[in-house]
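All of the numbers you see were taken from the coordinates with simple rules; none came from a lab. In this text the structure is predicted, and so the values were computed from the model without any measurement. Cβ atoms are built from the backbone, for glycine too; each structure is taken alone.
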Structure 1
């Protein structure tokens, strides 16, 4: 029997179902639903429930908590892409008088604004949003705990400010703007600020007894941009595809890539567990792969979204309990199961359609001092530079159209690669951010910084 490239093998589906069954049973949660995306479409959906015969499907809503922040970040990036704001602008430029206006929009997105993690008591997640009708009620008298831009400190009020920014610049409520600019274009018809049937009820499970307590359902009002949304595995699977590949109706692939790029300085604990934060997205290293996404929790609900762009696999996990399994870990495990059991097929190698002789001339071995590197001309029109063996600085370079190339990542991100030619137009060397790369180690015919000993290479006398 053969399967189509989109279908999962029965053994893979069995492993996925086993993982969520263990999570639901050992986590002691009323229900758990999950979905896996591969190749841009949902290829698996699974559910486990404590009620026989009523397993929720991909259209049942659960509250997704802080995954809402990623949606809010998308709205802010849209404003940036339209030229309405710059991410380096201080909040004060658009929302004066908040007391947190020295923080930039980028710092708010990356949780480096210095704001407190929570709003003043009582705890906002379990009390009516009407208790905090104004931004001043959300921020309190002393909203800043740290200097802006110095450290990553997760802040729910920070995303309240971003939601208020969206409302100020769009002239409409956050929920309305979100529906018009993100949910409708992406076809996320089962994502909403208020629950829409069918939806799960939120429960607390007693830590020492198999007993349940219903959790209150609160409208977060001003805090909505930080955690209000309800969604489904079906909608979040489609949202994962958008975050991985972009959609020009909402955000370009370049802008979603920017969201997935670390933007916050890592705390010591973050370095230890391999985590970081981008612009509205959490970034983790798990099982040897890079995952982006977000976790979420509100009383009665847990949610996790994990995406491996390199594997083209994503997973969503939703639970209707205040505590239970680490859903971000479960989502990461679902990605791992698929990626390891059914590795992504590489695209067929294809040669360049056309290559300029002056570009082809750059290809081959180069030396920075005695370090050997190879420069390759890629089929996508980029150059790639990396050591011939072992670890070292690697980067791709984009053609600037004037004979120079700009680095795209790593140490050489933004740095200029400039081929330098002799008066007879023959290629002399490469200048990369002041580093001289030559065809031979310490080539005496190239302007090697510090010069080359005129007696050349020698043995030990």
Structure 2
């Protein structure tokens, strides 16, 4: 085959690939000067287009004539790589919608880009989808990248993908799969015998969060303690911050509030060296809610921290993260005897969560009911708590659900509804794995009963 024929085949192949990448049909490229049949002949390599035709087709495809002819377009490639860098920066700063748009524009031109840039954009696009709450699309994109044979186990990309995929399934409510992905990835790292990197430590931190969400606090603490030792020995600031942050959440879940505050303060000190606005806001949310749980509580300071957190999360946080800050503000307002404000914050949290059956929605309803009781709206409060219980029954049964039942029970009890409180307390014990005696127990079968 002569060189002209080879050039024609290459041009035709690039024309076809770029047209399909743009979502165009052959007729979309046709004009008075170039027929559909002629475009088909070019794509099949049976015709070599003139310079004028190449220029016309390149204009319609948004590339340079040089790319169609040779496959090389340094100017366009540099522009797209700069756009990918801008998208990374947007994602880092919490401008998730901007990042998604930029990554999508880069991927639309994938045929002219190096494979490394394409994979970087695909990962960024998936992370932006996750941040925007489009979890199913994010999980699908992350799975495709993670299972790609070119993704090498133990690499930084592989660790980021494993962490993101585990985190995404946790947010989707699949606690079993989220833990399985994290555990399998950490086992693989142990088998490889690689020195722990920040990416590896952050993968472990995600697994700690999954354990905590599932209510497996013993495992969460074991992994968190191990990660703190590794991070303190040689991890970067980011890895240390992540481990202390997650360890604080575990300590809070176990009721070790003083320890949780100390760990959170350590995370705050490490975070002071970072410019990551979203992480600053999220840690303020955690620290603010801890200040409401300790004795004595500090609702004024908690309210200040949560207000600052929410103001930043409006710009850089996900709806669920904004809702968490709103729920925290509602509890702080109740501690400050500002029931009307508490009600507003709780209602905003529910609106952000779209009334989906999830633990965050149950928590928001509990504080809303508390505020409604405080304002004398008993019937509305009872309806709100019943709605919370109905949602909670749709969630997996574990220590997290037990804690949510306990919260509902406390609200019932606080406002004098002892029968409803008793039923919720019993459900909390059942979910925690502590069922009571059967309802119809024969007296003779009760240990210590008189005969």
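Consider the structures 1, 2: one of them gives 25.9, 87 for Rg and Dmax of the Cα atoms in Å as calculated from the coordinates. Say which.
Of the structures listed, the value fits 1.
Once FRET efficiency 1/(1 + (r/R0)^6) of positions 214 and 406 (r between Cβ atoms, R0 = 25 Å, to 0.05) is calculated for all of 1, 2, which comes out largest? Mind showing how you got there, number by number?
Working: 1: 0.00; 2: 0.90.
Result for FRET efficiency 1/(1 + (r/R0)^6) of positions 214 and 406 (r between Cβ atoms, R0 = 25 Å, to 0.05) over 1, 2: largest is 2.
Could you figure out which one of 1, 2 the value -7000 for helix-only ellipticity at 222 nm (-39500 (n - 2.57) for each DSSP H run of 4 or more, over all residues; to 500) was computed from?
Only structure 1 yields this read-out.
When relative contact order in percent (Cα under 8 Å, 6 or more apart) is computed for each of 1, 2, which one produces 16?
Among 1, 2, the structure yielding 16 for relative contact order in percent (Cα under 8 Å, 6 or more apart) is 1.
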